[in-house]
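Trainee: Once you scroll down, you'll see the structures, which are given as structure tokens.
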Structure 1
Amino acid sequence: MATPRPAGSWDVGRRRELARQALEGYVSGPDAPVQATARALAKIEDAGSLVLVEGISDQIAVETAALGRGRDLAAERVVVVPIGGAHAIGRFLTTLGPLHTRVRLAGLCDRHEAEIYRRGLATAGIGSPRTQEDLEGLGFFVCVDDLEDELIRAVGIDGVEALLDSQGDLGSFRSLQGQPAWRGREAGAQLRRFMGSGSRRKSRYARLLVETAVARDVLPRPLDTLLAAVRA
């Protein structure tokens with residue numbers, strides 16, 4: 001006689017499988033950043049707009065937000081390019097060369113790395129932004145800490161924990177909260193650490209958090225204004 005499956009275990013496994021399938025179009029593993037950038041670069045000759053983001057989870061967030069708003073970025077000739085970290089911005093813009101003069105540039109960056117973006121844009125001759133407002137004028141929008149932080153605050157702690165529960169991850173998160181290094185820390189910081197522990201988890205929750213934010217009409221301002229900036 002087969003051993004009965006614990007109540008709810010199929011649901012958790014099924015939810016995780018559906019989440020995995022939703023990310024099959026994205027590469028993973030140690031070479032993922034390089035591959036993702038290469039795949040995006042292959043499309044830029046026909047692009048009308050380039051959205052520069054730091055990593056794959058940011059790419060997933062932007063593309064999910066656009067889809068949730070009924071946008072077809074491919075039809076609009078908008079290409080989201082994960083450049084492999086903030087420090088790559090100057091090199092990436094220099095590599096674009098004169099191409100940047102015929103495409104619309106936009107992007108997201110974290111507040112503590114905004115100066116790197118300002119220097120990169122200036123070095124590439126795209127502008128001389130000195131303030132956050134200057135960056136926005138060039139199409140680059142600043143997250144308070146990072147995009148995960150923006151999404152967690154938009155959805156709210158209770159909402160994010162409900163999302164973790166729906167994915168079968170709440171127990172694992174409670175375990176992290178009980179670890180000495182994280183016990184008593186601010187819940188938002190704990191959630192960011194939990195979601196950032198593994199590229200697949202970070203990418204999966206980038207999609208799920210954005211879907212929740214779109215459904216509640218609470219998409220964070222940097223992401224919302226970025227999409228508006230590249231509207232055809």
Structure 2
Amino acid sequence: MSAMNLLCLPYSGASAMVYSRWRRKLPAWLQVRPVELPGRGARLGEPLQTDMQALARQLAAEQRMAANAPYALLGHSLGALLAFELAHELQALGCPAPRALFACGTAAPTRREDYDGKNWREPKTDAELINELRELNGTPEEVLANAELMSLTLPILRHDFLLCGRYAYRQRLALQCPLHVLGGEADRASEEQLLAWRKETSGEFSLELFPGGHFFIHEHEDRVLAAVAASLEPYRLSA
């Protein structure tokens with residue numbers, strides 16, 4: 001195998017290009033393919049989604065060709081849930097299973113009800129969203145204070161939180177691919193909530209915790225990328 005596609009799903013409020021610099025850090029046989037969601041980045045003119053299943057189905061149709069080559073899925077926070085749903089939707093289209101699914105920084109699909117103790121099923125005010133960003137400690141205060149920038153970001157963020165808040169878990173046959181969960185030691189998701197991902201696959205499962213909070217994937221980027229590459233290396237060598 002000359003290359004493997006790594007389809008990366010962004011987290012709340014982020015453009016897919018948050019993963020673009022990974023291209024320079026991962027080995028050449030791993031082709032980073034950031035998946036842009038409707039309503040942001042190059043797809044800014046498209047309507048934002050609040051239905052996870054519908055969005056996953058749309059993305060599966062768009063990524064079908066990429067998934068016919070060897071591929072893996074990775075998502076952080078909202079992106080982890082979306083990557084999980086995308087794996088099921090690609091399977092429903094008859095695509096091969098991913099070589100692995102990497103779920104980063106969020107509770108398992110069956111443990112959403114007690115994840116953060118907040119009701120995200122209804123739209124939140126700008127102040128509530130900014131407070132949430134502040135609590136997650138991933139957005140500089142000068143950005144939060146920039147009214148023009150926030151006016152562009154908050155509508156996307158509001159829809160993304162509705163995507164998570166209205167997410168409904170559906171019982172299906174477990175995935176068969178390896179499922180690797182990455183978490184931050186100081187993040188909201190408890191170890192028990194992260195371990196609950198285990199029931200979503202009949203394949204290999206692993207959990208690795210990193211120092212830091214919700215944005216450990218950036219705080220410890222090199223370690224995260226080394227873990228991803230090491231997990232996928234056997235598939236490169238055996239091909």
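Just so it is clear, none of the values below were taken in a lab; they were calculated from the coordinates. Treat the numbers as computed from the prediction; the structure is a model and nothing was measured. Cβ atoms are built from the backbone, for glycine too; each structure is taken alone.
Trainee: Name the one structure among 1, 2 that helix-only ellipticity at 222 nm (-39500 (n - 2.57) for each DSSP H run of 4 or more, over all residues; to 500) of -11500 was derived from.
Mentor: Values: 1: -15500; 2: -11500.
So the calculation was done on 2.
Trainee: With mean count of other Cβ atoms within 10 Å over residues 79-86 computed per structure, which member of 1, 2 shows the largest figure? Before the final figure, lay out the partial values.
Mentor: On the way: 1: 21.5; 2: 26.0.
Sorting by mean count of other Cβ atoms within 10 Å over residues 79-86 in descending order puts 2 first.
Trainee: If mean projected area of the Cα convex hull in nm² comes out at 12.2 when worked out from the coordinates, which of 1, 2 was used?
Mentor: On the way: 1: 14.8; 2: 12.2.
Only one of 1, 2 returns 12.2 for mean projected area of the Cα convex hull in nm², namely 2.
Trainee: Tell me which of 1, 2 gives 0.90 when you compute FRET efficiency 1/(1 + (r/R0)^6) of positions 95 and 183 (r between Cβ atoms, R0 = 41 Å, to 0.05). Display every interim value, and only then the final one.
Mentor: Values: 1: 0.35; 2: 0.90.
Label of the source structure: 2.
Trainee: With log10 I(q)/I(0) by the Debye sum over Cα atoms at q = 0.18, 0.23 Å⁻¹, for residues 47-142 alone derived from the coordinates and found to be -0.94, -1.22, which of 1, 2 does the value describe? Write out the running numbers ahead of the final one.
Mentor: Working: 1: -0.79, -1.26; 2: -0.94, -1.22.
Traced to structure 2.
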